[in-house]
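Structures follow.
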Structure 1
Amino acid sequence: MKAQTQNETNEKRFRVVIFGSARIEKGDPTWNLVYDLAKSIAIEGMDLVTGGGPGLMDAASEGHNAGDISQKANSIGLQIKLPNTQRDAHHIDIMKEFYRFSTRLDNFIELANAVVVAPGGIGTLLELCYTWQLMQVKMISHIPIILIGDMWSDFGVWIKNWALKNNFLDKKDFRLLHLVNNYTDALKILKNAHKKNTKS
């Protein structure tokens, strides 16, 4: 662990939040996908923010550590304390603990310059929808929401056939989501957002 404090989470840095399932284990193609993306994020000098737990959170932190050759990018874990205590992810530089999902979600948003949502269950859907709604009502802006993995193509079809078709949201709301199937396409979006963020 690097010699850093939690106060460093307030520095002006470009941070990518990665959400995803705690149940996907090492060796799964989605685990490898998240690992490769997080490694590339570190190579670009971007910080990583995850839930600090196992599964895809561990894939992200392990990949980010592998790509952080210069030891200049931070890996931040925002962990929720649950009755069934989860194993911590490895390679976290800064860890914060939360007892309420709502407070933890707000901390994710406060830190995020970009959000990547990998496959997952109820918790991942909560994180996606919370971020998406804040973008919809313009409480946050200029934060790309990238949905990576095969799972999200069906989600996109469902949104179009139900929510969009019935005018529960606008086309511009749907366009806030970027659906990609590989980490190179995700990285292109992140690098573009990083470039814009640096200029602002």
Structure 2
Amino acid sequence: MITLFIDTHDSVIRIALIKDNKILAEKTRAEKKDHSTVCMPTLVSLMNDCHLSAQDLSDIVVVNGPGSFTGERLGVTIAKTLAYTLNIPIRTITSIETCLQTVSLSKNTFLSLSEKNGYFLALFNKDKQLINDYFYLSKKEYQDFCQNNQVCEVSDYNILESVLFAHQKQPINPHQVNPFYVKKIEVLND
């Protein structure tokens, strides 16, 4: 069983192949822009390095956001297209869920993930179960929010742990996999 992991939610593109609960190979590219020009070549290069073809994939895990509007759409589109054409299972994981395994929670805690103008947040209980909807705060709102709430800022994650977490979820019909937008894009804020 070979799982393809795709994360394009921020400026760092992460693509990995997981086999038998071990990372077979991974590639990371830091790109401020132009995810669309480097994502597919990076994926093809990774597959070629491992001497694999798309038909060798057994499932896909994709980070569907929140994060970069364009980045989310790109990763999700690639994952959906592969899952549909190869007829293999696809699962989603949020950018904050990827970080769940890196933290220890003793009580209800808001996990926050920064982006250029603010923070994405979600409340999890000590068992790491989501107990409210995701939301977005500007940097100023975030400072005020942190004064009155238990907040843990997360930023890094373990790809293998993220895939294992995602494998606990049910596969989704590729046509129903969508980017997970939390904040309005800047154009709509004017």
- Item | Origin of the value -12500, where helix-only ellipticity at 222 nm (-39500 (n - 2.57) for each DSSP H run of 4 or more, over all residues; to 500) was derived from one of 1, 2 | 1
- Note on the structure: The value 12.5 for mean count of other Cβ atoms within 10 Å over residues 155-162, derived from one of 1, 2, belongs to structure 1
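For distance in nm of label points 7 Å out along Cα→Cβ at positions 35 and 75, which structure out of 1, 2 has the highest calculated value?
By distance in nm of label points 7 Å out along Cα→Cβ at positions 35 and 75, the leading structure of 1, 2 is 1.
Suppose volume of the Cα convex hull per residue in Å³, for residues 51-114 alone works out to 84; of 1, 2, which structure was it derived from?
1
The numbers here are math on the coordinates, done by the rules we state, and not lab data. All of these numbers come straight from a predicted model, not from anything done at the bench. Cβ atoms are built from the backbone, for glycine too; each structure is taken alone.
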